[in-house]
Structure P
Amino acid sequence: MTDSTILAGIKSPSDLRDLSSSDIQSLSAEIRERIIHSTSINGGHVGPNLGVVELTLALHLAFDSPRDSFCWDVSHQGYVHKLLTGRTDERFDKIRSSDGYSGFLSRDESEHDAYGAGHAGTAVSAALGMCMARDLNGSGEHVVAIAGDAAFTCGITLEALNNIACSTKKFILVLNDNEWSIAKNVGAFSKYFNELIANPVYNKIHKDAEAFLSAMPGGKSLMKFVSKAKRDTKDLLAPSSIFEKLGIRYLGPIDGHDIDSLVHFFEFAKQSDEPIVLHVLTEKGRGYPVALKEPEKWHGSGPFNKETGLMANSPVGSPPKYQDVFGNALSLIATSDDRVVGITAAMPSGTGLDSFQENFPGRFFDVGIAEEHAVLLAAGMACKGLRPVCAIYSTFLQRAFDPIVHDVCLQNLPVTFCLDRAGLSPNDGPTHHGLFDISYLSCIPNAVIMQPRHENELQDMLYTSINHGGPAFIRYPRGNALGVPISSTPVSLDIGKAEVIEEGTLGSIWAIGDFVQEALAINQKFFEKFESKFSVVNARFIKPLDTHLLLEHAKQFDHIVTIEDGVLKGGLGSSISEFLSDNRLNTKVKRFGWPDEFISHGNSVSQLRKLHHLDADSIFEAIREEVSYKLNVDKQLVS
């Protein structure tokens with residue numbers, strides 16, 4: 001898709017100042033059209049970006065990027081910002097794919113991306129840090145934090161709010177209120193923001209702000225949207241806003257789709273000599289009816305037909321997604337075990353817990369974007385005899401490391417953690433890849449860590465974990481399972497017991513998760529070419545290891561190969577190597593996993609694996625070289 005006339009002429013934000021008001025309105029429509037077109041091809045965060053078109057335009061009209069800095073919370077809503085900062089080329093139409101731009105903001109991508117992100121709750125703290133650095137440096141630039149209402153369910157945001165007034169006098173926070181994070185927002189803050197909108201007592205502009213805004217062109221008309229309540233009436237009927245209690249001036253609510261009004265408010269905020277929050281109301285999915293109708297579905301989507309809004313669904317008969325297998329298995333187990341409760345951090349549908357919520361609404365708990373709280377909540381429940389199951393993406397569980405160590409594992413509490421998106425989340429990139437969980441969990445006493453090779457094993461692992469009596473972690477990838485039939489009755493696995501799937505003489509391959517299938521494919525290649533095979537082991541348990549089988553194989557074979565969907569440092573291969581070294585066994589270990597670097601976004605799991613030599617062909621060649629002497633192959637053939 002080629003850029004239309006106005007958007008094609010925007011090479012930097014300064015170009016916006018040459019446009020008339022009608023041109024800006026036309027540009028808004030062009031930007032929405034471009035976002036819908038690009039995301040229909042690659043998928044992406046459709047609703048959030050359609051909702052901030054006018055807000056982003058107003059920010060760039062009022063401020064001077066890159067001198068002034070924008071900190072977008074999560075930054076998944078940064079597509080408009082990308083288009084206004086010189087990224088209108090074909091890489092935008094390939095966004096989230098190998099040759100395209102990242103789906104998030106990145107300091108490596110543009111000087112206009114003042115702060116990179118991908119997780120919620122970071123913007124206010126980061127922006128405050130920038131403000132404090134600015135004050136220390138004696139420079140005068142502006143720093144703006146743009147945070148959705150969902151970010152206020154995140155503890156980090158609340159910690160930052162507590163620190164602002166005592167740290168700087170110039171701080172601008174835009175509260176982008178669309179009532180949604182991914183799912184409908186939950187908790188007291190969501191209710192509080194709704195009351196701010198609904199109660200006219202709160203809809204106010206301070207006297208100096210009213211005077212400033214009224215004097216500007218169009219200022220009188222914007223007053224109709226934000227009503228002013230007299231101070232004595234306000235004090236009688238309602239307390240001051242929570243922001244003002246924290247020393248942050250509150251103005252709003254403000255129409256987030258009225259560019260002129262937004263620019264006026266931003267100009268006032270630039271003159272403010274105290275921290276200020278502008279409460280902006282936006283519609284998630286604005287300009288695309290299907291996205292407006294179903295905000296949760298269109299928060300992030302796969303490719304879709306932009307004319308009909310129909311998603312590109314999996315072919316009929318495709319295996320279920322792992323997240324849905326988990327949700328159904330949890331419901332099955334909970335039917336006969338009333339101790340089971342489900343906990344998520346703003347991801348009911350993404351984790352598959354929506355089916356559990358439907359079946360057991362009284363035993364389902366969505367705590368908002370608050371992973372630390374989710375883990376501590378589970379710990380408290382476990383102390384009272386429940387069997388909580390926390391379903392949290394691997395990348396987001398990183399945020400709760402201390403409660404995992406200090407509150408769950410130290411007390412050896414029976415909490416089950418289901419780590420969705422373990423491995424790669426290819427289009428999302430490094431902020432969302434779940435590659436570190438094995439390493440950061442393996443060092444914790446009492447932790448049991450496992451990964452299924454197919455959907456039936458996931459159900460058995462979930463049943464095993466719930467009945468284990470201590471902390472257990474199950475990791476599984478994004479996407480479809482293998483299509484293996486799922487038993488109507490889950491069984492308990494022997495903790496720490498691996499499974500030998502194939503017997504061979506060349507050595508032993510220990511694999512976890514979907515890499516077990518790759519190991520079997522590699523083994524088939526050896527058999528076809530050399531009529532020799534490895535023993536293939538489905539390790540199942542990363543911790544504790546099946547040391548009995550490992551000792552047996554170490555004595556039987558010269559080579560042990562490990563394949564895992566996590567970083568090599570501190571992973572399954574490392575644990576096996578350490579065990580063999582501790583037992584003074586000289587068996588060679590060849591490890592395959594992800595390198596010590598952040599993995600970029602890409603088209604698919606298979607494409608990224610091939611790029612990093614973790615596909616079956618690359619692993620086969622590497623292993624063949626190791627065992628060439630056993631194959632009686634000429635060195636020239638090996639090379």
Structure Q
Amino acid sequence: MEYVKPRPNFPKRAVITSGMPYGNKLLHYGHVGLAVRADFFARFMRDRIGAENVVFISGTDCYGTTTIEGYRAAKDKFNSIFDYVNFYHEQQAKTFLDYEIGFNFFGASALPPANKIHEDMSHYFITTLNKNGMLSTHSSYQFYDKKLNLILNGRQVVGKCPFEGCTSERGYADECSLGHQYMPEDLIDPISTLTGEKPELIKVQNHYFNLEQCIPQLENWINSIEHDGDTPQFMVKEIREFFKKPEIYIKREYLSKLNEIKAELPAFEDITKNDKMPSLTLQFEKLTDREQACEILNKYEIRYRTGKTLTPFRLTANIEWGVPCADINGLKNQTFYVWPESLWAPISFTKTYLKSIGKPDDEWKKFWCSKDSKVYQFIGEDNLYFYGPAQQAMFMYMNGNHPEAEAKEGELQNTKVIPIKLLLYMNQKASSSGSIKPPVASEFLKYYTPEQFRMHFLAMNLGNNNVSLNPKVFNPDAKPEDVDPMVLEGNLLTNVFNRILRTVFYSTQNNFGVDENGSKIGIIPTATITEETMQACKKTILDVERFMYDKKFHQVYNAIDVFIRNINKYWIKEIATATTEESLKTLIANTLQMIITANTLLHPIAPSGTENVADYIGLDKQKCFNWNYIFEPFYSLLNTERNGKLTLLKEKEDFFKKSEYQLLQLTQK
């Protein structure tokens with residue numbers, strides 16, 4: 001009975017983006033892990049809808065104060081900040097390449113060839129948003145280092161949290177290390193981390209996108225994707241939290257003090273659920289009312305926390321190292337705040353790439369502004385606010401001042417956001433800026449192959465759960481007899497798949513085909529592939545296709561794992577009764593059909609190894625990974641010039657290898 005399963009509809013064109021690393025650091029495992037997932041999907045889409053229809057891009061996020069600080073600390077080693085970010089850009093590009101991450105374009109927002117295109121795209125965004133009535137100007141206090149003539153960012157100022165009894169080690173410009181928020185003018189004993197001097201407070205103006213006005217459109221957007229199979233429910237929940245009215249939480253110990261001054265507060269509703277709650281919840285109708293309330297609470301030294309809500313999204317900044325912003329609405333000499341310009345940077349990179357292959361200037365619109373196309377963005381959960389409400393709302397209002405949740409043909413389309421949960425290191429949160437620092441990504445390749453790393457990351461259920469990376473070689477508590485978690489999934493390639501490949505190829509070499517000298521050369525025998533085999537292949541293909549569509553990569557791994565192990569079981573069972581030449585031909589043909597199916601499905605995960613297998617068999621490079629041919633008997637995929645001749649397989653040769661470190665460990669046991 002034929003296996004029947006509804007097939008998903010993929011777009012005609014696709015853009016895949018991966019999170020942009022900052023231009024002041026080497027890549028760590030999190031950067032690469034996220035990019036591996038994006039690369040897996042990009043390679044699948046190239047096989048599925050055609051490589052010419054897929055653009056996979058990312059780049060170095062060059063601008064911002066983190067880069068300025070990094071350059072200031074290392075400026076004796078570089079001639080300019082451009083040299084500084086170019087150094088890290090080249091290191092990042094090399095590391096991605098070492099992990100077989102195959103971007104169509106890995107650019108840099110401040111460097112050629114993308115920088116000028118990115119400046120133009122930034123100008124296009126802010127002028128269009130302004131034309132559509134979504135820009136406003138707000139003033140705020142910021143710390144200013146007079147000695148450096150520099151406006152300081154939040155982490156360039158340290159002092160003491162103004163909240164009574166706070167035990168945090170340090171307070172920053174407007175938030176302490178324990179998360180207490182306050183006005184910059186309330187920070188006690190502020191010091192510039194750059195000069196050690198006490199900074200001044202100055203009032204600055206910047207452009208903001210009126211994000212708080214976009215709740216109706218954003219609610220329609222999240223409602224439209226909530227029940228899609230590839231929309232994680234944690235993403236829906238987290239984004240919806242921003243749609244609440246502005247709230248303030250005040251501990252009950254301040255209740256009497258609050259009662260004394262609440263007449264001074266703007267109108268609010270006490271929505272505290274019950275008297276046993278440790279904090280009161282005050283809800284305001286407008287954001288400006290909450291801001292006024294915060295000023296009053298600070299005045300009377302009443303500690304509080306603010307709840308999630310949509311606030312104006314800052315578009316510009318007052319630092320020299322940034323994308324220049326045009327003079328708009330009387331504001332001059334502004335640069336773009338790094339977060340918003342990084343949201344449209346993928347469009348700049350797409351345009352740069354398409355221009356580099358000779359496409360016209362407006363070709364990018366076929367990928368970003370067409371209903372036949374889809375943009376898939378792989379991000380970390382901690383960036384959901386930016387890629388969710390902020391980006392989606394900005395994109396909507398690029399299309400006019402009364403946008404709909406679903407853009408029309410020719411308008412800038414909403415993107416498909418694919419977040420992953422927190423990736424721990426040794427069961428702890430790690431970051432390059434925190435106390436627990438992860439190893440740089442290049443360190444892993446001293447001990448593991450790219451294929452092992454890729455297999456491990458793809459098998460993690462990061463779409464739903466926080467997962468920890470626990471490499472044995474970096475674990476001081478690991479025992480010699482412990483299994484290394486990093487290689488478990490890779491064993492499917494280095495052990496199981498290698499074994500069946502060698503077995504079938506040696507059997508073919510030893511039994512079929514001789515040259516003019518009578519030497520065995522291995523010619524693939526012709527035989528009829530059974531319907532049972534074709535249906536087994538089809539079932540796995542359709543399962544993988546559905547899991548890929550739903551971005552359930554751990555289930556893709558599981559399906560391929562079961563399929564490859566079943567190939568081995570099938571061979572072991574049937575070889576005992578394959579006592580004639582015809583029965584052996586049939587066995588080899590059926591097994592090769594399953595091997596080539598598995599090889600095609602593995603191609604996005606292990607590109608080098610699978611392409612090596614395809615070359616060995618003699619498959620047509622234009623067909624062997626192309627899903628237009630995936631359901632056909634493998635004979636139609638053979639390169640006609642090879643006439644079914646296998647490449648000679650040497651004894652104990654592996655298509656998927658262990659690292660030199662692992663091989664050395666094996667020889668020492």
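Which structure, out of P, Q, was FRET efficiency 1/(1 + (r/R0)^6) of positions 152 and 568 (r between Cβ atoms, R0 = 41 Å, to 0.05) derived from, given a value of 0.60? Don't skip to the answer; put the middle values down first.
Details: P: 0.60; Q: 0.10.
Going label by label, the one that fits is P.
Could you figure out which one of P, Q the value 15 for relative contact order in percent (Cα under 8 Å, 6 or more apart) was computed from? Mind dumping the intermediate values first?
Working: P: 11; Q: 15.
Here the read-out was taken from Q.
Using the calculated result 2.4 for distance in nm of label points 7 Å out along Cα→Cβ at positions 88 and 368, pick out the matching structure from P, Q. Can you show the working numbers first?
Values: P: 3.9; Q: 2.4.
Matching structure: Q.
Have a look at P, Q and say which one yields 25.0 for mean count of other Cβ atoms within 10 Å over residues 120-127, as calculated. All intermediate terms of the calculation are to be shown ahead of the outcome.
Details: P: 25.0; Q: 18.5.
Answer for the origin of the read-out: P.
Could you figure out which one of P, Q the value 29.0, 104 for Rg and Dmax of the Cα atoms in Å was computed from?
Numbers: P: 27.1, 93; Q: 29.0, 104.
Computing Rg and Dmax of the Cα atoms in Å on every structure in P, Q gives 29.0, 104 only for Q.
Given that mean count of other Cβ atoms within 10 Å over residues 16-23, derived from a single structure, equals 11.6, which label among P, Q identifies that structure? Before the final figure, lay out the partial values.
Numbers: P: 11.6; Q: 25.1.
Computed on structure P.
For distance in nm of label points 7 Å out along Cα→Cβ at positions 64 and 96, the calculated result is 3.6, so let me know which of P, Q that is.
On the way: P: 3.6; Q: 1.6.
Considering all the candidates, the number was obtained from P.
Read-outs: derived from the displayed coordinates by stated rules, not from any lab. As the structure is a prediction and not an experimental result, all values here were calculated from the model. Cβ atoms are built from the backbone, for glycine too; each structure is taken alone.
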